[in-house]
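What follows draws every value from the coordinates through simple rules; no lab data is involved. Just so we're clear, the structure is a prediction, and the values are computed from it rather than from any experiment. Cβ atoms are built from the backbone, for glycine too; each structure is taken alone.
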Structure I
Amino acid sequence: MTPTPQNLVAELRTRAMALGFESFGITAADARPDLPAKLQAALDAGWHGEMDWMADTATRRGSPNALWPEAKSVILLGINYGPASDPLALLDQPTRGAISVYARNRDYHEIIKGKLKELAGLLARRSGAAVKVFVDTAPLMEKPLAEAAGLGWQGKHTVLVSREFGSWLFLGAILTDADLPTDKPHAESCGSCTRCLDVCPTKAFPAPFQLDSRRCLAYLSVEHKGPIPIEFRVPMGNRIYGCDDCLAVCPWNKFASISREAKLRARADLESPALADLVQLDDAGFRTLFAGSPVKRIGLARFLRNVLIGIGNSADAGMVPLVQVRLDHAEAVVRGAAIWALRRLDPAQAERLAPAHLAGETDPEVAREWTEDI
């Protein structure tokens, strides 16, 4: 016998908690008619930077029904990935690399997708409804939908904030053509607090609830493919993959707890790796160290770029020999970062080496690294 919608939702909620999800809510597929206009305004402002896929999929991204016209309900689920310690403390250790909390172990996409498929399968079997699952890679605006489903609210830093888990929630979604009972939207609860805006080292928030990715260190260190713009290199500090500053200072984190999912807890070797070790990685070593981690997707060259920026900010002249090795790297983005790091750590040596390297440099952007103001 087909269960009532209320009984079906109760069964789904129970199963979701058993699978390791800690937040569960449902909203109507058409609950946020304001999203297309908001998305287009951000795109028109250029805040998406090099993420052309956001513009390319804007029509589908603006509404679940544009993505799947038959969708009636969206089930939003969250998994807590709260860290065991304050990630901002690592910024005071300039010779160690700061990797964003979400990337210190397994790729969350893989972990969540399997759980979502199991839950969606239960829904399909019990109701006969069609289902589709999404984990951050499809053109679906999970955060505002999660707000509509009552999981939390989008804070002034644009990340979802939960009363129970602070800023540390991974989201997944199930779209279905089943007409399910919905939860009440969560009211925005930031009040007058501006800690997340004030802490940003690059002033990436044009206004509360707005993010210009082009100034965001999380974007620059992960999505941006070219050299890190000069103005953001010193503020980058030792952040070599992502940035947690605006998330970590949120007062609602006082209610957060350490993640119960072992695969989301930080690996010991990725909590505070030495920059001196990371800069020596070759491609095989990089792939081995970051096997199963989101870090692997940016590739060795971009990773070394970030590490060299960190070394340039370390004030540790003992790493100069390690930097010099990278001056002749095959990738221009690595050579450029190495030049910047050398000029920061040992200006006199950089001046001596400049003529020979300038003479043999074929990339004009890299050549400028020897002479540009830093």
Structure II
Amino acid sequence: MKAGRWLPGLLAALVLAGCEGEPPPGETAGFAGLGETAEGFVQASPERTLHFPKDHGPHPDTRIEWWYLTANLRDETGEPLGLQWTLFRQALTPPASRPAPGPWAADQLWMAHMAVSRGVTHRVAERFARSHSARDDGQAGARAAPFAAWLDDWRLESRVEAPHADTFERLTLTAQQDDEHGGFGYRLALTAEGPLVQHGETGFSQKAADGQGSMYYSQPFWRIEGEVTLDGETREVSGRGWLDREWSSQLLGPEQAGWDWFSLHLASGHKLMAFQLRGGGEDGGNYRSGTWITPAGEPRALAPDELALTPLATSRVAGRAVPTRWRLELPAQGLDLVVEAPHSERWMATSVAYWEGEVVVRDRDSDEALGEGYLEMTGY
């Protein structure tokens, strides 16, 4: 029997364990239990440094991790499409209490999401698997060199065959899902046209005023070409993508209910990653941070007081009010932006549900188009 038939409930129960019951007064359990303490796991910290290609691969001694790609594409007629592909890893037990490798032994659970969006159409799929951290040849997993991350036949893997080359520089993404609408998926070639970007303090991204955080880097310079299938119709596409890599053992503080996360490609050639975690800031407010990236890929970390995020309008999505129009202010860069989702129906109705979709960026005063990107919102 495939693991996908029985792991959804198990993984959801594990991930959401911190959301059950009543939290202490004045606190929440954090989105999807990510505010739970994680004794026995390796913690992210500013003292840790990133090393490539090793860090393209998994970090099984930390509790949670993901490989997260979003893309803003257009077909041959110029019609926009959006896509997402994400592989999540969660450790079942701390390193000291793991079972020995064996045919039924597992200490890691895996979850993969994929989505294709065009206009009002938004198709979503989810799969699950398990593995042992001592092996990299199972139903799901990841390895650093040659790079690959996969669950079943949903695969993000290197197109570079030279043994000493950067095998993360050119990738292929393939995923296909059958459904009652005729199926959806993609086969895409990704080519890096800029460097990797480390966020925060040499890769440590602080997530709360008390020092909680994650190891976090991105490849925001993907050029993408290939084909996308939606409702049984296949189209040639091209555009740009953004890949986030992040791992941690306690990503959020217990009082943080969720986040609003922006990855933006600006017409000037600059890139912007910005986020707001609801709770965990000074005096109990929200915690904000981000990275301003030059066209050459040089990052500048943004402190909480260097950006402002203000919801301007909400949409009714999946029975809840979700902010789909935002004001984003970067005074030092002279930017006052409106970031808006052209289509609000981008709800990811997965085991841990969230909103993820394409956005457009405009100047607040002139309404001039300044870019595009993706927005993720959790905990609504």
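Computed values, structure above
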read-out: Mean count of other Cβ atoms within 10 Å over residues 245-252 - highest-scoring structure of I, II; value: II
read-out: For 4, 19, 30, 23, 16, 7, 1 (P(r) over Cα pairs in 5 Å bins from 0, in percent, for residues 277-332 alone, calculated) the corresponding structure among I, II; value: I
read-out: Origin of the value 15, where relative contact order in percent (Cα under 8 Å, 6 or more apart) was derived from one of I, II; value: II
read-out: Structure (I, II) behind the derived value 22.6 of mean count of other Cβ atoms within 10 Å over residues 77-84; value: I
read-out: Per FRET efficiency 1/(1 + (r/R0)^6) of positions 45 and 237 (r between Cβ atoms, R0 = 35 Å, to 0.05), the highest-valued of structures I, II; value: I
read-out: Computed -11500 for helix-only ellipticity at 222 nm (-39500 (n - 2.57) for each DSSP H run of 4 or more, over all residues; to 500) - originating structure among I, II; value: I
